[in-house]
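There are structures below to look over.
Where a number appears in this text, it was derived from the coordinates with a stated rule and is not lab data. What you see is a predicted model, and the numbers here were worked out from it, not measured in a lab. Cβ atoms are built from the backbone, for glycine too; each structure is taken alone.
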Structure I
Amino acid sequence: MRRRREEGQAAVELVVLAPLLVAVVLAAAQLLAAGAAAELADHAAEAGAVALLQGENAKQAARDAVPRWSRKRMVVRVQGRRVRVRMRPRSAIPGLGDLLEVTRRADAGPKPQ
């Protein structure tokens with residue numbers, strides 16, 4: 001009889017802990033996605049600044065510097081010699097990507113004379 005009660009208790013514990021485990025996994029995945037978005041935005045901003053130094057199209061260089069799947073979630077702005085890239089990470093929860101949006105800037109330095 002005692003063995004049966006222990007099995008029932010284990011099943012109840014599993015049912016209670018399963019949603020918590022799913023929440024922890026989703027939170028970890030979201031943090032990884034936010035980190036990846038920050039790295040991609042940084043890389044794109046640097047590529048845009050390098051393009052400015054070379055006299056090329058900074059917006060296009062920034063877009064070309066990231067994978068195709070991430071381009072629809074990025075905004076590139078060029079103001080003078082500065083490139084700013086905003087990127088939203090992927091998110092399983094609607095609206096959470098907007099809260100975790102990252103912005104990275106790169107400066108091409110003073111204008112050559």
Structure II
Amino acid sequence: MQDAEKAETKALDCRSMAEVRAEIDRLDRHLVRLMAERQGYIEAAARIKDHVGDVRVEWRIEDVVTKILAAAEREGLSPDIAEPVWRTLIERCIAHEFECWHELRGREEAKRA
């Protein structure tokens with residue numbers, strides 16, 4: 001069976017660190033795919049937003065964090081993990097969106113010249 005097809009071992013069923021590490025690695029691959037998908041939406045936002053001032057929206061940051069903390073509570077994820085991870089993710093995504101916004105507008109300027 002290939003790694004991508006390998007059945008997961010539930011945390012409570014793990015009997016060795018090799019099993020734990022394999023499952024963490026499996027989850028990390030899933031997280032990378034999800035983060036890449038999220039990045040695509042960040043890039044879409046950069047394309048859609050007309051004004052650079054719309055890239056960083058404080059109320060939206062707090063809205064996302066509030067929703068994440070509620071989801072974390074439902075799923076049993078410690079808020080001490082969830083909140084700082086998402087705040088860092090949000091800040092890095094905002095930085096990426098600024099870069100994309102400026103890059104896209106630079107291309108538009110070059111086309112008009």
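Could you tell me which structure in I, II was used to calculate helix-only ellipticity at 222 nm (-39500 (n - 2.57) for each DSSP H run of 4 or more, over all residues; to 500) as -19500? Display every interim value, and only then the final one.
Numbers: I: -19500; II: -26500.
The correct label is I.
Identify the structure, out of I, II, from whose coordinates log10 I(q)/I(0) by the Debye sum over Cα atoms at q = 0.11, 0.14, 0.22 Å⁻¹ was calculated to give -0.54, -0.76, -1.23.
Values: I: -0.49, -0.63, -1.06; II: -0.54, -0.76, -1.23.
Traced to structure II.
Rank structures I, II by distance in nm of label points 7 Å out along Cα→Cβ at positions 32 and 104 and report only the one at the top, that is, the highest. Intermediate values should be presented prior to the final figure.
Details: I: 1.9; II: 2.7.
When distance in nm of label points 7 Å out along Cα→Cβ at positions 32 and 104 is calculated for I, II, structure II comes out on top.
Computing mean count of other Cβ atoms within 10 Å over residues 16-23 for each of I, II, which one ends up highest? Can you show the working numbers first?
Numbers: I: 9.6; II: 12.2.
Looking at the calculated values, the largest one is II.
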